[in-house]
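No lab work stands behind these numbers, since they all come straight from the coordinates. Everything numeric here is computed off the predicted structure, so don't read it as measured data. Cβ atoms are built from the backbone, for glycine too; each structure is taken alone.
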Structure 1
């Protein structure tokens, strides 16, 4: 049985563009007769069969962008979406948004729903379950068909596409160092129990700052919570068992809920426990006291993602080849009243 191949495979083997392969297989006179024959013979030899849905999507420009985000609870994802929509609209593109709800199956279904000729490409942040499973076959299929894909925030090295992230490890390091400089020595880390890649990087920064300061690295000081923070008993037990004087949270929802729990246990913020969270959304600004935050610049990330995608979509119209790009946005710490 011959190995299944794609347009991208043929293009790579014959050292031509994906567009040239596509046109040759349609017997377009834009391509020389010799090149057409060579490509058609290669495709026949390897039993190439076109993906009709993908071809429909690739050939039909809709001026629509499909965006798939893990949830709408966290301010970060909504701010990224605003950045995407604002930039896309200035370029004459509309945006269709779907929510994966951290589910691998819903992520795949959302991609299939959009892959019916209704969009020109995807902007996505990977679902937690997708990262946990490590199954990216649905993304690989899209990229192999030449459909533009941009990943933001939660990305993977297993996919060749444009990506936008923040400097997560350095941000975790900077935040932990800020707590240490304020006098904290027993610093807890609050993160997702599924261990998302961004959480892992922020944890590396946390460990590095502790080690650099000569402080003990202790896994018992790490509180892993369900994504929606439904386990109130676990957090209460953690704070009763551990005498902490600093806390770094990987998102603002966890940070605010932990701050409330600590206050219920009689702890003063920041006198007894200093706290820093990621995101800097409305919750951080309205908290009592207002939360010191790692600013992730979600709208800037969204604008960059939309720019990358639209440039790639339009480069395909001109049959030009663009290298994949990765942009790392530098996070900052916005100091408020939960740190010393």
Structure 2
């Protein structure tokens, strides 16, 4: 059966206010960057020539209108993007430290992304997508959690590949035990997992990445696991393969917002290209190299959603480092 969309994501779409220096009076300046992990992933996929769609909710306010316009400008389908007239668009203030690490302050009590309901899940759109991608920000509260689980069930039934990125944001959970429970749900329903080094250590309690991944594979039997390790590059676990690719470090890195999403989007592009059953060491190495390079480029830019690199730019960057 032909499907019209390559990837559909469900989740948060918000404004990332990123630290942008100081004013003449010495006050911190924040730049309003459109963001949210699911659409960052889609923005990179669109650069790879893929057809994408977003499902979720923003406020009927200046930020919601701006976000909808941004997605349309990038070519991401907004048919199942809802606007809430009563609840405001979620905002995240991102403070970047000297070492590039970040601290988040969320304004989401509630935020419009939390108000997406089961009734608003567009079944036809989900059935029309080859890959369904989600994270845990749409699982922090009961209403949107039900909507997410309903969407996952429809995607599974329609034969879509299920992609999951836990994207843990501690301040948004009532407790980390609850977070663990919902991450476990995601792990038990995905075919592709993108997880970061600190998330694997937190979830499994194993300091050693291989030991942590072995625990996950034993319990959840996930065909493809992608591990992002920041300054140490990335790694993929597939069948009996474990492939590690070094990072592309740059002196001009300013912030890491969206780097993991850029990486994830590139990897999903390769899954669409080759299928989940036909990967080998050479293809996985090529996939991780491209994904690491694209993620490296995004760390030199403010925000992520609107500034994803073109495919040719990524290829030229890789060639320049050989």
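Tabulated values for the structure
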| read-out | value |
| --- | --- |
| Ranking 1, 2 by distance in nm of label points 7 Å out along Cα→Cβ at positions 24 and 40, the structure that comes out highest | 2 |
| Per mean count of other Cβ atoms within 10 Å over residues 120-127, the highest-valued of structures 1, 2 | 1 |
| Read-out distance in nm of label points 7 Å out along Cα→Cβ at positions 72 and 176, computed value 4.3, structure in 1, 2 | 2 |
| Value 19.6, calculated as Kirkwood radius over Cα pairs in Å, assigned to which of 1, 2 | 2 |
| Distance in nm of label points 7 Å out along Cα→Cβ at positions 88 and 280 - structure with the largest value, from 1, 2 | 2 |
| Source structure (of 1, 2) for Kirkwood radius over Cα pairs in Å, for residues 48-191 alone, computed value 16.2 | 2 |
| Highest-scoring label, criterion being FRET efficiency 1/(1 + (r/R0)^6) of positions 240 and 256 (r between Cβ atoms, R0 = 30 Å, to 0.05), among 1, 2 | 1 |
| For mean count of other Cβ atoms within 10 Å over residues 80-87 computed as 17.1, the structure of 1, 2 it came from | 2 |
| Read-out helix-only ellipticity at 222 nm (-39500 (n - 2.57) for each DSSP H run of 4 or more, over all residues; to 500), computed value -11500, structure in 1, 2 | 2 |
